[in-house]
Structure P
Amino acid sequence: MYKILIVEDEPGIRDAVAELLRSWDMDVRCVTDFRKVTSSFAEYDPHLVLLDVGLPFMNGYHWCQEIRSSSKVPIIFVSSASDNMNIVMAMTMGADDFIAKPFDGNVLVAKVQALLRRTYDFAESVPVIEHHGALLNTEEGCLSYNGEKIALSKNEFRILLVLMKNKGKIVSREKLMEALWQTDSFVDENALTVNIGRLRKKLEAAGLTDFIETRFGQGYVIGQD
């Protein structure tokens, strides 16, 4: 289920859009503290953000830049400030699309679904994920670098798959634990730490130093290109 974060200070519009998206089987969260948009974003880890321009405290352009500094998540501006200057500004700041108010709900849903498909369905269909020359073959469950294959255990592959699918985004320990729970036996936090350590040693031995970064208190991340 796709997670959508709505950053809109007009309750009527916010609630209507949330209800509409939920009717299309999307999980929706609305920001209520407009001084803490980035912390709400980090906590929820959405697949897409709907963002207004005119917001209390800081405008949508500011929050778009803040989100873009750490994430490539799709962002759609939804705003009545729909003149060419504001549209250009939104796209310059890193937005993927702009919907002018008032809008047709069906058009909004169509744009959201199209952007989600382009961003996630295609990525999931690609059998090889690349980062800094390292190639993870999702069908064969193996990693190669500089023409050499790096043997991975089932758990090491699952950890790397989650991290590389979310490269540039911090992945919590809880999310990695969920990936490891797909095995036949329960996996505790110590087992995750051991698997991360073994995986790092293999990567470093192959020349991939600091491939996986630790963000203390948050999780792990494979940096952006």
Structure Q
Amino acid sequence: MKLAALVSGGKDSSFAIYRALEEGNDVTDLITIKSENEDSYMFHSANIHLTELISEACGIPLKITISSGEKEKELIDLKRALIGVKAEGVVVGAIESEYQASRVRRICDEIGLEMYAPLWHTDPELLLREMIKCMDIRMVKVAAAGLDVSWLGRRFDERMIEDLKALQRKYRVHIAGEGGEYESLVLDAPFYKKRIDLIETEKVWMGDYGVLKVKSARLAEKSC
């Protein structure tokens, strides 16, 4: 099946693309919604500008649509982004968020596209363990109890999963970040032809949440 993929640069959209390709589909286009609202209900915002570099890294063309980030009006922006895409369906990285999945499904139904959600209702811990085996993922935004500035820039690994499980027990943090607890950035994945190296970053802490801002990055050859 020919698919377009909603991509934010984060782990869920990236792993959904990987799953789609592994299952024999052809991902022909990447779609990024750049929200002007950092607290968007629908769309990832941290370092969204890096999807252009991700497009270069994997060799899949990118279409960018700007959104005001107003609740519900974001759906109009999503529909505008998807209209005219020459594909049969849309890849989304939804895991448990009915809010996001139902709205994307509605837009897909309206314009005759199939919603392809390969991560839907997968156990979050098992999913994270699968992700860290094949992707280089970094924490770039935190906004939940127990997630302080020290988490910014951390690479996802077995230790991080155990730390997230501890926060889940203590604060009911969703370990996959489905409640907006954190956002991530994928520097390398199996479908990347080159990896992304971070050149300059800045940790910005704003009282109860923080962001690792990527000021400059470049493509580099993979080590293997």
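A few notes on this one:
- Calculating relative contact order in percent (Cα under 8 Å, 6 or more apart) for structures P, Q picks out Q as the one with the greatest value.
- Which entry (P, Q) yields the derived value 15.2 for mean count of other Cβ atoms within 10 Å over residues 134-141: P
- Value 1.7, calculated as distance in nm of label points 7 Å out along Cα→Cβ at positions 22 and 54, assigned to which of P, Q: Q
- When distance in nm of label points 7 Å out along Cα→Cβ at positions 62 and 150 is calculated for each of structures P, Q, structure P gives the greatest result.
- With helix-only ellipticity at 222 nm (-39500 (n - 2.57) for each DSSP H run of 4 or more, over all residues; to 500) derived as -12000, matching label from P, Q: P
- Parent structure of the calculated result 55, 35, 31, given that Cα extents along the principal axes in Å is the read-out and P, Q the choices: P
- Winner on distance in nm of label points 7 Å out along Cα→Cβ at positions 6 and 86 once structures P, Q are ranked, highest first: Q
- If distance in nm of label points 7 Å out along Cα→Cβ at positions 14 and 158 is computed and equals 2.1, the structure in P, Q: Q
- Read-out mean count of other Cβ atoms within 10 Å over residues 46-53, computed value 19.9, structure in P, Q: Q
Each value in this text was obtained by applying a stated rule to the coordinates, not by laboratory testing. Keep in mind the model is a prediction, meaning the values are calculated, not measured. Cβ atoms are built from the backbone, for glycine too; each structure is taken alone.
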